[in-house]
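Below: a set of structures, written as structure tokens.
Please treat every number below as a calculation from the coordinates, not as lab data. Bear in mind the structure is a predicted one, so any value in this text is a computation, not a measurement. Cβ atoms are built from the backbone, for glycine too; each structure is taken alone.
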Structure P
Amino acid sequence: MDELTPHDRTALESIVAKLAQAWNAADGKRFASVFAYDGDQVNIMGEQLIGRDQIRERHEKIFKTVFRGSTNVLKIISARYAAANVIVARITSTVAVPNGEFQGELHTIGSLVLRSTGSGWDVILFHNTRVASD
């Protein structure tokens, strides 16, 4: 389908910004808030999180452990309509991790699938994959 309308592009940008802001604030509840109630996430460890509650719980945990003190920069690299009420976007992430298992810079590429709610957009799937080192 065609390029996103300016309104839908702005909505997508807002959702991606909220994900980054929530990560940088170590706020699992806010991170999960952009997901549909029944949204899914597959994280870089291959864990499937089903529903907003699991997404919130897992992020609350990682913000206190392996990603404690980390910062995240997210960028949209492409977006298109899969249907009139579905957006598919690819995003990159650069996470600066101060210590621990992932210390250093971690790069990922993710796929976001958003569904129109009629009054906005919800993430129904976020599949995030660590970029292999060169």
Structure Q
Amino acid sequence: MKKKILIVLADYYPDISSNLLDNALKYLQEEQDLNIINKGVVVIEVPGVFEIPVTIATRIKQYDGFIALGCVIKGQTPHFDFISKATTDAIMKLSIEHKKPIGNGIITCLNKKQAIVRSKTKGQEAARAVSEVLEKLYR
């Protein structure tokens, strides 16, 4: 199966974003060896997670699957709740409306320490989800 994947990476927290991207790419590279994804993987960086859905939406016809990577850390205001919900809802809506898998690798944590720990596996989990759904859809 030959499928194109777009990774949209919010780089607001560069150390966390780097971990997310590294482990997503590592997983996809392993899958490439199995001929599951071998048309290519493109990475686009955006300033924050709120910009991920629109970036995917403008490229929805060009790719077979998407991986959303980023991090939102709770602060002193309700901003965390609004951004997290709006982004998750928009990603789900895009996926359902266009019938294309979007792996949600956006970490939502209470502090940076939690985010760093989760960033070591969340990118891989999102990449795996997209890969497995594509495999099942296009058998």
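State the single structure among P, Q that was used to calculate Kirkwood radius over Cα pairs in Å, for residues 45-116 alone, giving 13.9. Before the final figure, lay out each step's value.
Details: P: 13.9; Q: 12.7.
Working through the options, I get structure P.
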Notebook entry, point to check: Among the shown structures P, Q, from which was the value 14.2, 47 of Rg and Dmax of the Cα atoms in Å calculated?
Noted result: Q
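From which structure (P, Q) was helix-only ellipticity at 222 nm (-39500 (n - 2.57) for each DSSP H run of 4 or more, over all residues; to 500) calculated, if the value obtained is -16000?
Q
From which structure (P, Q) was mean count of other Cβ atoms within 10 Å over residues 69-76 calculated, if the value obtained is 15.4? All intermediate terms of the calculation are to be shown ahead of the outcome.
Details: P: 15.4; Q: 19.9.
Clearly, the read-out refers to P.
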Check: Hey, relative contact order in percent (Cα under 8 Å, 6 or more apart) derived from one of P, Q reads 23; which structure?
Finding: P
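Determine which structure produced the value 1.00 for FRET efficiency 1/(1 + (r/R0)^6) of positions 5 and 29 (r between Cβ atoms, R0 = 25 Å, to 0.05), calculated from the coordinates; the candidates are P, Q.
On the way: P: 0.25; Q: 1.00.
The correct label is Q.
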